[in-house]
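I've put the structures underneath this note.
Throughout, read-outs are computed from the coordinates displayed, never taken from laboratory work. Here the structure is a predicted model, which is why all the values come from computation and not from measurement. Cβ atoms are built from the backbone, for glycine too; each structure is taken alone.
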Structure 1
Amino acid sequence: MFKSPFLAAALFAATLALPAAAQDAKKDTPIKPPDSPSKVVLDSWNDVGRKLIAMAEDFPEDKYDFKATPAQRSFAEQLLHAAGANYYFTNPVMGQKPPAGEDPKRDQYKTKADIVTFVKKSFADGAAAIQAKGDNGMSELVVEPFSHQQVRIGDLAYGFIEHCGEHYGQLVVYYRLAGLVPPESRPKK
């Protein structure tokens, strides 16, 4: 492969030196402090919200009632469920009662625009609750609506972030079954 053993040895030594040079450069750069507790929660909340909002805006309206199987929720019902569940976080954190019903009904949200608006609002309301509580508020206790147990606000937020992430994964399957590519899987421009 290499005609010159010197060239092969030089290339080998250069590959070993690159990681060391990168580490030396990092040593000269001051270490950034960690983000605050509420910023970390807020960033995660907004990230999963961004993904679900992108799907809500992107998926064709004529496929909103598509179901992977007859027993499953439709694409629209998945979005309504995830967004509606956010209020089981937001309401207790803001000192309000949780929603009366678990899932908003599809007939209340007849169009894609109605659903997109609701999904956006649910994430904006949750983000506002996180911001209102701030760093100290992430350790405050609230009663988790399903288990009727006290939990820290930050822990409750992560539970709902995970819940939305699970529905994001399910909606990826809906995209693929409909012959579409989810927004997050498309090449970045």
Structure 2
Amino acid sequence: MPKNFNIIITGVGGQGLITLLSVINESAFVEEYDVKSSELHGLSQRGGSVEAHVRFGEKVNSPMVSNGTADLILAMEGLEALRESPKAGKQTKILINEYFLPFIGSLSKEEIIKQLNNTKKDFQFIPASETCKNKLDNEVVCTMYMLGYAVGKNLIPLKKESVFRAIKNIIPQKYIDLNISAFKLGHD
């Protein structure tokens, strides 16, 4: 890895973003990277915005990802992906869970796609919540599905063995198999 790798994780409260942040941090630590992260909570307990930054590499000085410097944005909700798009640079990949919160004033999927197209950012919708709900009967593990997808497509410089080890270190025992299954589902 030639430089530090910068990730933004975004979504809404209750989607497991802080767990995802912990697993990414631990995975990078297992691979002996210098790791720094920060979480920014809005009204997270009420479905409000949650944003987390993680940077890892040879030497990381700050946990914050500046505008235009993210290498990867993992968005668990469509509108939150749009809000974080200024953090994306020319080479950034934005992975968006195909999940949209219906509330007054929210944008439709079509409106979000139109606005993201206007930003000329590289984005892709992933049916993570739907797939996890249908195949694992639990859509909260969509975060591990998204991480599995990113690792499987080489969009994040982490090894799947490191992620498995991190899941075993971070996730409570009774949920380890479910999280590993979600990761594998996204990876394959």
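Starting from the value 22: which structure in 1, 2 was relative contact order in percent (Cα under 8 Å, 6 or more apart) calculated from?
It must be structure 2, since only it matches.
When FRET efficiency 1/(1 + (r/R0)^6) of positions 35 and 179 (r between Cβ atoms, R0 = 25 Å, to 0.05) is compared over structures 1, 2, which one is greatest?
With respect to FRET efficiency 1/(1 + (r/R0)^6) of positions 35 and 179 (r between Cβ atoms, R0 = 25 Å, to 0.05), the highest-scoring structure among 1, 2 is 2.
Assuming -21000 is helix-only ellipticity at 222 nm (-39500 (n - 2.57) for each DSSP H run of 4 or more, over all residues; to 500) as calculated from a single structure, say which of 1, 2 it is.
Label of the originating structure: 1.
A value of 42, 27, 13 was computed for semi-axes √(5λ) of the Cα gyration tensor in Å; which of 1, 2 is the source structure?
The read-out comes from structure 1.
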